[in-house]
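Q: So, here come the structures, one by one.
Derivation of every value follows stated rules applied to the coordinates shown; laboratory data play no part. Please read these numbers as outputs of a predicted model, since none were measured by experiment. Cβ atoms are built from the backbone, for glycine too; each structure is taken alone.
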Structure I
Amino acid sequence: MATRLRTPFRSLSADNFLSRGPAGQVFAISRNVVFKCPTLFDNPLRMQAEEMEESIRKLENEKAIYRILMEHQHPNIVYGILCVPEGLFLHRQEMTLERRIENSSMSAISPSTQERWIQQITSALAWIEHLGYVHGDLRPANIFLDTREDVRLGDFDATVRRGEQLMVASEPFCKLDENYEPPLASPLSEQFSLASCIYTIRFGHKPFHDIEAPIRVRQLIMNRFPSTAADVIFGDLTYKC
């Protein structure tokens, strides 16, 4: 029998499909609500069965974090509406920060907007740390913007407690050790991710965007970072992180 994607509700279909990633699929429910659920297959092949297992595990982790966040809300974190066995209902956002930066040539980003984003991201991270956790996969693709272009931090499928092993290492937003292993989750690991996000916001591209990934990873392991001298406001802070 043929393999095909399966959704938990009949009302979910290709017509309201928005995106798909390691943690699952996202469907539009309305203009203000989305539903995130695991990627499931009927008659899966081996690789698809492995994808299903990873997706279920990641989404269960995200649901556990959102149960905490729904009790301890923050204005710069995507609001969780309801956790159900099938998935997670969330407030819908306008776009990702990654997409906004990629489109900056068509719609310029003012310095004041950049500064506001940096402050809002920092505030959201501090709140997560206050709750005893580390986001674990901080990068522009996991940072959302609402209709007013205010930050809403999301995608908590890789979030772990401080001191635990990071589950993902999205370069160049995570600095690997000499053995190419991700570090333990800590304020230091988040500071590095934050610095890479600040660099991306300020310069319009990720660090070392013009070199191949293996070389970029090695440069960061050896503590060789791109110059931030052109950024007179955040350059020194970014470099020190």
Structure II
Amino acid sequence: MPSTLIIGNGRMGTALAAALRGAGAEVRGPFRRGEMVGNADVVLLCVPDREIAAAAATVPVGPFVGHVSASAPLDLLAPHERFSMHPLLSVVGAGAQFGGAYCAIDGSSSAALDAARALAESLGMRVRIVPREQRALYHAAASIASNFLITLEGAAERLAAAVGLERDALVPLVRATVENWARQGARAALTGPIARGDVATASRQREAVADSAPDLLPLWDALAVATRELAVAPATDAA
């Protein structure tokens, strides 16, 4: 397992440092940007995309240099032997469980790919090579699955609060829905008035949203259109 120096002490850097140490790796850091101390086989940059190039420029040529961005180009790490590894996981700090999650990797050479693969597999992640031309689409899928999901739950939380329900009341529903989708795919897991063609009920829901939170109507309408399309899609295409 390669020794690793981590630059960036935010959520991802902290979580990866803890997980790699837990897996028995030699880890230095996570260091704040500009405070790199010591040497390692791999320098892993866990910094915002806009800071990757500047952080890479502070690393002496020699070790493999990688970033954890989902879609930032490898060229930002030049002239180093370089790679990217993006855990397909929502990480909020130390204690994140990487085992079993997918990890998208790419590299400037077979040796750089091997370095990325070794790090990911040491944490029990399932590796997939996602080349540069597909990274933005890959990242879009991840954003819908995670970031946009939170946006939707925030909207649901607002409407529930208007009738006196706390977030906890929605949690079992959300968990069951995600588990159904994971087992069956989107089309088979879809339920609710739009899925069963109950236009009257869906119309009453829309009127209630208009009265309580009119700013959510564009989101509601866009989701209603997408849900109607999903409801009539072949199950094999939607899964």
Structure III
Amino acid sequence: MTNPIISVKHLKKDFEQNHVLKDINGDINAGQVICIIGPSGSGKSTLLRCINQLERPTSGVVDFNGVDLVQQTDQELAKLGEQIGVVFQNFNLFPNMSVLANLKLAPMRVKGLSDEEATKIAMKYLTSVGLADKAEAFPNSLSGGQKQRVAIARALAMQPKVLFFDEPTSALDPENVGEVLKVMQSLADGQMTMVVVTHEMNFAKKVADEIWFMADGVIQEKNTPAELFNNPQNPKTQDFISKVLVAD
């Protein structure tokens, strides 16, 4: 069996007296899509941020290809961070820069690529998300769905080994959700390793290899989409699934 690309062991996160993550364990294999679902306030986004070290855990291990990220200095993390892409719910694009410039910035500054090299890579990924014609546009001229597709292309331009999505559709109008999920589906089909915090249950059912259901700062249940949605074992999972399936 192949070693997981990321292995989380006994991960905890406290904010003063608030125990947000309580002994989280889980493996993420190369090419796998993990969807993290659960009620608001269950710790999903905090878990994502602690795995990729945007938030420092209180304790535990996050093994990334044999390196414990928790023990790394900020400088060491910055170097390792090139291999980890993050797509946020609010896009985080630079408004005073063109779409193309947004994509070229990190490859040139962090990886030291030339303008020509960075442009070639940027256009490749803008094309892959269907936005090559928006290269010279500025973010404020784009729809929410287009902004999020640009944000995905920007993350891909660093050619990461794993891509994290933190509720990538929650800030979008309903008519823009489908175009973003279609891009994510395409990435999954191309064997991109992805960890997705999402409220989009149909996407999770269709695309995930494994679903982690979180409640009260704990992964209550892990399973394939078919098993978790059709035959949940944990009472909290059963309660959540019954509510979201009715809502669907």
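Q: Output the label of whichever structure in I, II, III has the greatest value of mean count of other Cβ atoms within 10 Å over residues 144-151.
A: When mean count of other Cβ atoms within 10 Å over residues 144-151 is computed for each of I, II, III, structure III gives the biggest number.
Q: 3.0 is what came out when distance in nm of label points 7 Å out along Cα→Cβ at positions 104 and 216 was calculated for one structure; which of I, II, III is it?
A: Structure II accounts for this read-out.
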